[in-house]
Each structure stands twice: as structure tokens, then as C-alpha cells.
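Pasting the structures here.
Derivation of every value follows stated rules applied to the coordinates shown; laboratory data play no part. Everything numeric in this text was worked out from a predicted model, so none of it was measured. Cβ atoms are built from the backbone, for glycine too; each structure is taken alone.
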Structure P
Amino acid sequence: MDTPHPVEGSAHWDEVYRTRPADQVSWHQPSATTSLRLLAPVLGPGAATRSVVDVGAGASVLVDGLLDAGCRDVTLVDG
């Protein structure tokens, strides 16, 4: 099996993101319930003072939940 060249791989994913709605990709989730549940003890009542970085954010809805939880310093990173 041939391994695709990195540029070919990125072209594939660029095409996926360009041509499909976010809810029609295999990794879509309508809410980030599990992630938010796991983060709740860390964020706590001081959520507004916490800095959060979502690495590999993509079309994630985690940011919506973080903002709803009171986070105001949220950074999304995606390649």
C-alpha cells in the first residue's frame, strides 16, 4: 500500500472540509457533552478567568459549550 504524500493528504482533507457540511463528516458530534463534563472540575465557577486552548478544533462545537460555561479566553487551533 502506498502512503500518500503529505501534500496529497492535506489536499484530501481540504476537499472534505470544502465540500461537506460539518454534520456530514465522520467525526461530527452535535454537542461536546463528554468533553465539557470532563472539563467541568477544572473550569468550575472561575470559568471566566480560565484560558482554554482547543488544539485540533476543526469544526468542533466545544467552543460553544466553553463560551456557554462562561469561558472568555478561548483559543482554537487547527492546521
Structure Q
Amino acid sequence: MPKVTLDAALSSKLHAFAQDVELCDPDGRVLGRFIPRVDMSEWKPISPDVSEEELDRREQSTEWYTTADVFAHLEKL
């Protein structure tokens, strides 16, 4: 894949983006898309805010549904 070296000004602008950006020429025509590289080491894992009591309650529950039960319920909605 060919590489293009950016000048410092454009490079600085692109570093400010955390989401995909369309790159356009002065006439507004889309030239391409810039997709920032994601550094996974900066991400923090997330977990649901569920208390231990709630987890225990769910574990002790005797009410369970099969996939077919769930689909049947959804079709009724």
C-alpha cells in the first residue's frame, strides 16, 4: 500500500480525531476516509453495575426460558 507523508499541520489536525473522518478536497468532494488507529492499551474494561446480592438472586432463581420461549414471546409483541 502506498504511503503519503503529511505535513505537520494536517497531521496535528488528524491526531485530534477519535472517530472516522471524511477527507474532502476544496470543492467538497470526498477523497477518502481517515480511520484513527485505536490503542487498545488505553481502553478500560467495562462491566455492568450489578451488586453481589443481585447476582446471588439471579443464581437462585428457578425461572428460566429457552431460546424458543423468548422468540415466541417476541413474536407476540
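Can you spot which of P, Q the value 16 was calculated from, given it is relative contact order in percent (Cα under 8 Å, 6 or more apart)? Don't skip to the end; give the middle numbers.
Numbers: P: 28; Q: 16.
Going through each structure in turn, the value belongs to Q.
If you rank structures P, Q by percent of Cα pairs over 17 Å apart, which sits at the top with the largest value?
Q
Which one of P, Q has helix-only ellipticity at 222 nm (-39500 (n - 2.57) for each DSSP H run of 4 or more, over all residues; to 500), as calculated from the coordinates, equal to -12000?
Working: P: -12000; Q: -10000.
The read-out comes from structure P.
If you rank structures P, Q by mean count of other Cβ atoms within 10 Å over residues 30-37, which sits at the top with the largest value? Walk me through the numbers before you get to the answer.
Working: P: 12.5; Q: 9.6.
That would be structure P.
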